[in-house]
Structure I
Amino acid sequence: MTPEDQSTMRTVHLILVRNYVDTHKLDVDVIHNSVYIEGELVLADAAYSGRKDDPVEAAGAARRVLNEIEREIRRMTTSTSIHFKLTNWERVGQRWVHKAGK
């Protein structure tokens, strides 16, 4: 891993933490300026603006966080592409959709 890739990976971890994402459930890797995020997206309680037990509000909070993470990573000049492989969320078109049964 190049020093630039290591720096990008540290920055991506900071973005995740800043957005209240449990980084223990995710694997983040950077290869040739491409960011790969794999695993389960779990948010800390602070990420929820409303009631965490309400599925609609919880899904809305997760969508907001995913969009913000993607926006912040795209703003990085060192990142050329982002690849998400989440077990509980998937990108369908321009929207994030919660996978059934997760």
Structure II
Amino acid sequence: MTDAERFERIENITAAIAEDRRKDRDEYKALWRDTQRRIDANARAIAQITAATAENARELSELRLLIRDLAEDTNHRIQALVSAIGALAQQRRE
């Protein structure tokens, strides 16, 4: 094999290696972009879930207060009814 043939062979091998590196680099860039898109999508989904959770917590707090108020009102009504029944029973005894 002559020196010229050796250099030509080295040039071909070097060109093939350079082409493989270019392909790898393009693939890595595509993977990086895809990864970034997925990270962004996950961040948006997490933000939506966080907002929905905060809204649910607010609604739950309001519901808890409504139930407490309803229980207090019901308790007062029951006490008033028992008092009225007791007063009526007292009047009938007299």
Structure III
Amino acid sequence: MRRVHTIHVLRAMTPMVGAALMLLLVALWGIGREVWVAQVFVNMPSLLDLEAFARFIVVAFVHTDLLVQVLAVLALGATVWLAHSIGRVLERTARFV
């Protein structure tokens, strides 16, 4: 019976996870069309220097086009939504396993 309930929960949650993943992919595709992502990684400082990295992210975000800013916020929101949806699926399935 646990398997039946697990499949029922997964079937109910799959559209939310799919929608969040689709939104994230569309936002990342849009960013990739507007920004030369390889150059961003070349210009990015080391992750070990957190202050310089944070400053770089803020300056890069502020000095880009409005479309890229909107897509970046959309990608961040979709990532949070995806993590939340996956967490809910795992929580609901873990109760019955």
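Every read-out reported here was derived from the displayed coordinates using simple, explicitly stated rules and does not represent laboratory data. Quick caveat, the model's predicted, so the values are computed rather than measured. Cβ atoms are built from the backbone, for glycine too; each structure is taken alone.
Among the shown structures I, II, III, from which was the value 5.1 of distance in nm of label points 7 Å out along Cα→Cβ at positions 40 and 72 calculated? Clearly, the read-out refers to II. The maximum of distance in nm of label points 7 Å out along Cα→Cβ at positions 24 and 80 over structures I, II, III, that is, the highest value, falls on II. Suppose mean projected area of the Cα convex hull in nm² works out to 6.4; of I, II, III, which structure was it derived from? Label of the originating structure: I. With helix-only ellipticity at 222 nm (-39500 (n - 2.57) for each DSSP H run of 4 or more, over all residues; to 500) coming out at -37000, pick the structure among I, II, III it was computed from. Only one of I, II, III returns -37000 for helix-only ellipticity at 222 nm (-39500 (n - 2.57) for each DSSP H run of 4 or more, over all residues; to 500), namely II.
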